[in-house]
1. If you rank structures 1, 2 by distance in nm of label points 7 Å out along Cα→Cβ at positions 11 and 51, which sits at the top with the largest value?
2. Where does the value 23 come from, among 1, 2, when relative contact order in percent (Cα under 8 Å, 6 or more apart) is the thing being computed?
3. Given that log10 I(q)/I(0) by the Debye sum over Cα atoms at q = 0.20, 0.26 Å⁻¹, derived from a single structure, equals -0.72, -1.14, which label among 1, 2 identifies that structure?
Structure 1
Amino acid sequence: MGHFGKALNNYEKSSYYLEVVGAGWFNKAGYYYMNLQQDTGLLGLREAKMSYHPEYFLKKYTIKKN
């Protein structure tokens with residue numbers, strides 16, 4: 001599960017590169033899926049994550065204090 005990722009803006013597609021390299025490393029270690037967390041409602045972030053063609057989505061839950 002990825003909690004945080006940061007790349008320099010002055011290098012085009014550097015965040016994409018880091019995701020691809022990370023996915024390759026995890027795959028070699030025997031992992032098949034990566035959970036990149038939620039898009040927090042940001043359209044650009046959702047579009048970027050959808051470009052990875054997710055196989056499925058986890059069900060969301062909301063916890064509220066009574």
Structure 2
Amino acid sequence: MLTPHGYTFTVTARGQKWRGTWAVEGKDVCVSSAFGSARVPKGRKKPTAVAEEALKGLVDDWAARR
């Protein structure tokens with residue numbers, strides 16, 4: 001779903017569902033959620049796949065800090 005901040009999406013990581021938003025800016029995918037944000041180069045992958053990987057990484061980093 002498109003919001004003013006980008007597209008919303010949900011991933012399953014660590015046995016739970018996590019929500020975030022992503023948007024393409026130039027050659028990067030920008031991901032944001034309540035657990036942090038990341039700007040990742042898209043490369044040849046689809047933006048949705050890059051966003052899902054980035055959100056899972058944000059969740060893992062957040063869980064490691066707890």
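No value in this document is a laboratory result; all are computed from the given coordinates. Treat the numbers as computed from the prediction; the structure is a model and nothing was measured. Cβ atoms are built from the backbone, for glycine too; each structure is taken alone.
1. 1
2. Traced to structure 2.
3. Matching structure: 2.
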